[in-house]
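Some structures are shown below for you to check.
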Structure P
Amino acid sequence: MNLNAKKTIAAVQSASENPKLRVMPKQLFSRTPVLAGGNAAAKREEIREYFHSTLDRYEQLFETLRGDAAYFKKPISLRHPLIFYLGHTATFFTNKLLLAGLITERIDPKMESMFAVGVDEMSWDDLDTTHYDWPSVEEVRAYRRRMRETVDQLIRETPLTLPIEWDSPWWTIMMGIEHERIHLETSSVLIRQHALEQVAPHPAWEPYRKSGAAPENQLVKVLEGTVQLGKKKDDPFYGWDNEYGIHIADVAAFEAGKYLVSNQEFQEFVQADGYGTESYWEEEGRAWLKHAGAKHPVFWIRRGAEWELRLMTREVPMPWDWPVEVNYHEAKAFCNWKASVSGQPYRLPTEDEWYRLYEVAGLSEIPAAAPAVANIHLDHGASSHPVNEFAQGDFYDVVGNAWQWTETPIYPFDGFDVHPHYDDFTTPTFDGRHNLIKGGSWISCGNESLKNSRYAFRRHFFQHAGFRYVVGAAPAIQHGSHYETDKLLSEYAEFHYGDTYFGVPNFPKALAGLAIAAAGDKPAHKALDLGCASGRAVFELARHFDEVTGVDFSARFIGQGVQLASQGVLRYTLADEGDLVFYRERTLTGLGLDNVRHKVAFYQGDACNLKPLYTGYDLILAANLIDRLYDPAKLLTSIHTRLNLGGILLIASPYTWLEEHTKREAWIGGFKRDGESFGTLDGLKEILGVHFKLIQGPTEVPFVIRETRRKFQHTLSEVTIWERVA
């Protein structure tokens, strides 16, 4: 152990006995390490210092609480008391290190269960009333000391090969450190929301002192441009799963506020009865407003005719030139009011537009060994600064001072993948209800301070977040982020577009291949997939045919094909066991089908009662369909009218006749007739023989449908291929 590490641990042990004695050294708070390089020994020590400095700073934050009782009182009803957050980040380390196989035994199973979940805010109309038998503050501190010793030993002894990548055990160590830095910020917000008598000023958390009149905001033009978001897995910095992948967008020209909206500028909205005018608020915002009874920003305090501002540990006379801090609903209502009184299309920026601002401001990552030219990473004190203090190109505070709400609900980039050791970091926020905040605040550290960071919160929630408005004719584009969770739809999404199991080839793809081979050099203008379900065969047939139509009775099934054709991506959950799920993403590009998406179309329809427009086909595929129809004979006796002379009909079915789908009298086989067995193939020959000849089959083609990790359906479908001859 080197001397600095010994001093760090000794200081922590001393501070644990008397935490009020500890004051952080006046130096830059360590930056997130570059995870590449040629000197593994030096990188090990850098990460070790990063780990200890992070825990030091986080534990120091809790020194602002005025006695142990403050740990057990909820700052707000929507979150746990602060004792939970002191324990949570420590147990997070243990739980993730177990998943990574870096440790094999728990430190304290009870704490690791109690502090594992419950971090995120609850709905404002769904208050948590559960009682917890919390451990004492000293018990949690003792746990943190044991965790620190465990992780310190891992950092000293775990083999290290550079670069540290996504699947390295060191990635999980970094995950724990960066997770603690996230909670450095979120816990500071909770302390700010705590009753003032529960907190006390602290020399390491002193706010900035300067304030004056706010500058008059003005619009600055931003030219159109293209932005590329997302990073590759070989990026040298640690990242959360939502940062990876790719998103490229053309951003139309717009105008943006030179400054973040200040307290003084926002006061105009308050004085205009903005909180009392429902028309300025979106529907969700009105519901929050009614629940909260808000009349002004939550951190504003009226003292007679004067206003004060609640900071983390004290109340100060209102700094009118500091950025206002509000939730999304308030920021959106301000923009709606501004649009109403000005006649211009004021709104919040999108994530793409924020990246355009970043580019035109000429910004880059904050330096490793010098203070940032931005109020970020605790480089300039423990509070906001005036909005006209940190110039960045033609703008101020594109990065730093306060987070900035955007119009964009968080969504996954193309190529998004879930990290197996933290599979619920991002995916629960892909619900259209968590909006991205960009730019960071004065306390945003580590990964939070990087350009590629992506954090999102429920729209009613508070962070050290304000906003910048934009004026633009282009609407704010919303990106799809929905994960299909319906069990049957998810199973079929995997059946059509997912992995292969037990060596059984993809069934829709295999059938399309058989159909294309049977068509040979016949005309290949139009094909119909009747009963297309989720649509994989439609795309596969489009490799050969000029136009392919998919028809299914279920609008929910064809919705998956429509989504792939329009967006190129399909996302769904996959049952693991019990309530556990995997998250899956499939793209047309990944399947090699992106170049055929313009050739496909999907429609809802009844196979037994098709509209006249479905005709003139060179090939019709009917997969696992006939034994699910209410009147299969009606389809089979007329299907020749949909097919060109010489056209190909492929029928596949396991012949699983069930009365819940087809009344017994409508079965075309699978029963005794005249005392002899009469199979479905017999029925097909009898009905189709008038207009078709059997040219191939019967052939058995297997398929597997995955239900859970350990439960599968394995079925054989009989395939026959027919040519229309009359």
Structure Q
Amino acid sequence: MVNDWNRTMTSCLCLALLGLSACAGGLSAVGPTDTPTAAEGPGERSTDWLQWRGPRQNGTYEGAPLPQDLTLGGPAHRWTAPIPGGGTPVVVGDRLYTMGTRGEGEAIVEVLAALDMRTGAILWERRFPDFLSDIIYERYAIGSPAVDPASGAIFSMTSAGLVTAHSPAGERLWTVSLMESFGRLTFPNGRTGSPTLVGDLVIVRGITAAWGQTAPGRDRLFALEAGSGRLVWTSTPGERPIDSSFSTPLALTWGDQLALLTGTGCGNLVAVDARTGALLWRKKISRGGVNASPVVRDGWVSVPHGKGRLGSSKEGGFVSFPVPTPEEVAKSGPVLPAITEEQQIAAVSFSSSPVPAWGGVAQVTAMGDVLGIAPGGPPRVLWTQKLSSENLHASPLSTGERLYVPLSDGTVHVIGRAKGGATVEAKRYELDGACLGAPSASRGRLFIQTRTALHAFGDVVAERRPARGSGLQMASSPLPAEVHARPGDQVSVVLPGAAESVSCAQKTPAGLKLSYRNGALHIASDSAPGGCALRATTANGSVVEGVSLRVRVSPGVRYSEDFESLQAGQRPPGWWLGAGKKWVIDEMDGGLALAKTLGHLLFQRATTLFGHPDARAYTLSARVRSDGNRRGMGSVGLVNQRYLVALDGNRRELVVSSNYDRLHRAVPFRWKPNTWYQLKTRVDVDERGVATIRAKAWPSDTEEPEAWTTEVRHEEGHGAGSPGLYGFSPQAQHKVYIDDIQITPSAANPKEGGS
């Protein structure tokens, strides 16, 4: 959903504030001879590496010469910091920030670390345990932070979808949980992506299934206000996704607009308005997701993919096509003709992104080759260099003279042009682990992170660093695009113009009590949970056009739902996240209950959240059951404070987990099919951050046992988290049911059971 109020802002103001000039043609990428990126500021030439793709957002570096000998322990090796990761460090001044991991197995956590870029000394770390994800093989920290050069604020996104802002001193400024606020999904491959900073907006992305018009699962972009974390706009530019994607958007000019160009999980390359998220155009280039980030050079946009090629049984291709102009899109519409066979070459690359190099672009393939490609029409290979037998994610860095190419086999290669420019020469160096990110550089020093450590090569050269301004501002709305609040909350919302009040655009949901007073949206303390789209009205009741705001009110720590106010065949409450087509109201034992649907294998598993990310110290209970027999049942459970407590039908166990491969504890529980059980759980976190997850289950027609069935200790405890439900019908065969949901504040004494 795009914030309509944002649409009224002029792109000329936006471009002027960003120091970008309009171009008469199509997209104009920020390259070595172009205007600065939004992150740099008007008229500045930064030597800092502020986000994943660097100052030009295309993997190029223009500072002092970098070392060519990358031998660990060699003459150019300056330091090694024990921070394993799969992303790219960013640098501002003498500070370096990177995502990494600590621990292993159940104890593994992601960290955001600040280092002295000269010495490698670790200045501070902030830890983020995984939760409710299905990430396997410890595929964490596959992303990079982004830094605002004016304020020094650092923005990062974890694999579980926590977007955070920290001060240079490591103080947490704000946190947005994409999973608990917008229904972001996770995937076993751990694809995360990196924030893109554009003006005062932090752009992040993910496959989400939320509520209302954002309930269908789609690949979406989210623009968060850098100063507060509030949502400015949501964009759904593609079709139904086939795959997850972590293509990081490229900011550039398109006509007189600022655009974001990125690949999607539905196999499209899309351009959206950076101010509003509105779709500018999209072009189908693959049958699967596009994970690499595109580059634009000489009027051509280029990007690889590793999935099915359109119109062919072949896999993978390097796509290059001329950038459409606004005039062309105005005539044809935003959905452009799909890519043709002539507009691509056979070059499989799943997520390694291209870089400008030697008059063309350089691309690392999944087979460990580096290709020099002329992106014109049709694209053609100018040169090839074999480096290894494989490459997964790692992308190169280009200096104009040389390419620095890390690979997933734990090597890094320095490539230069031989005399005459027709051939290339490469030097190979062994590192200490696989490379999944890309190198970064600042003032003559090169940084490479492996799955073992972070390494620095070369001396820091003194360069004149441009003075920083007070920070850039993009034209934005006084309204957020969406508010997620609880009963009793007040949210700052300054209505524009003559607007004096708000009302629901359609019928107000029963019990939802909202009002606007003195620049704030008030949710009554006795308001029922619910969601609606608001419209602004004047004193005489007329509607102010062009203003919309979605509001979702989650329950506090007192909530009950027995579904008797609904009807059989209806979907669950519309404000629940991720409920969609996964649940339905069914008749059961003379009443109504929530049932897991069986219509589609894609929906055989459902994690549905209905609370606030900051909810804590509550006890959650419900009646649960599963169809089946002694050979097969479903699984059903509750989510409490980012922990899943579930009855596993096929294993006949009571399970406590947060990520199945990380924290997973089970005790035998011989529950029977077609029988109602009571499931109850609470989470207690002590002053050291250690969580104790307590759970009990018993036949619902018997007395509650005094003792908890299981108690699990988690050293990296989750201090808060949304309540929710879980259902799993393997192969869509056995329905599971939930009824009589109850949330109450946890009692001071855990043995009291929270009743």
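Figure out for me which of the structures P, Q the number 3.9 belongs to, where distance in nm of label points 7 Å out along Cα→Cβ at positions 645 and 677 was derived from the coordinates.
Structure P accounts for this read-out.
Comparing mean count of other Cβ atoms within 10 Å over residues 389-396 across structures P, Q, which is largest?
By mean count of other Cβ atoms within 10 Å over residues 389-396, the leading structure of P, Q is Q.
Among the shown structures P, Q, from which was the value 1.51 of Cα Rg over 2.2 N^0.38 Å, for residues 357-540 alone calculated?
P
Given that distance in nm of label points 7 Å out along Cα→Cβ at positions 69 and 581, derived from a single structure, equals 4.4, which label among P, Q identifies that structure?
Details: P: 4.4; Q: 6.2.
Label of the originating structure: P.
-500 is what came out when helix-only ellipticity at 222 nm (-39500 (n - 2.57) for each DSSP H run of 4 or more, over all residues; to 500) was calculated for one structure; which of P, Q is it?
Computing helix-only ellipticity at 222 nm (-39500 (n - 2.57) for each DSSP H run of 4 or more, over all residues; to 500) on every structure in P, Q gives -500 only for Q.
Here volume of the Cα convex hull per residue in Å³ has been calculated and equals 162, so which of P, Q was it run on?
Comparing all candidates, it corresponds to Q.
Taking mean count of other Cβ atoms within 10 Å over residues 205-212 for each of P, Q, which is largest?
Going through P, Q one by one, mean count of other Cβ atoms within 10 Å over residues 205-212 peaks for structure Q.
Comparing structures P, Q by distance in nm of label points 7 Å out along Cα→Cβ at positions 101 and 445, which one has the largest value?
P
Since every read-out is calculated from the coordinates, none of them should be taken as a lab result. Note that this is a predicted model, so its numbers are computed, not measured. Cβ atoms are built from the backbone, for glycine too; each structure is taken alone.
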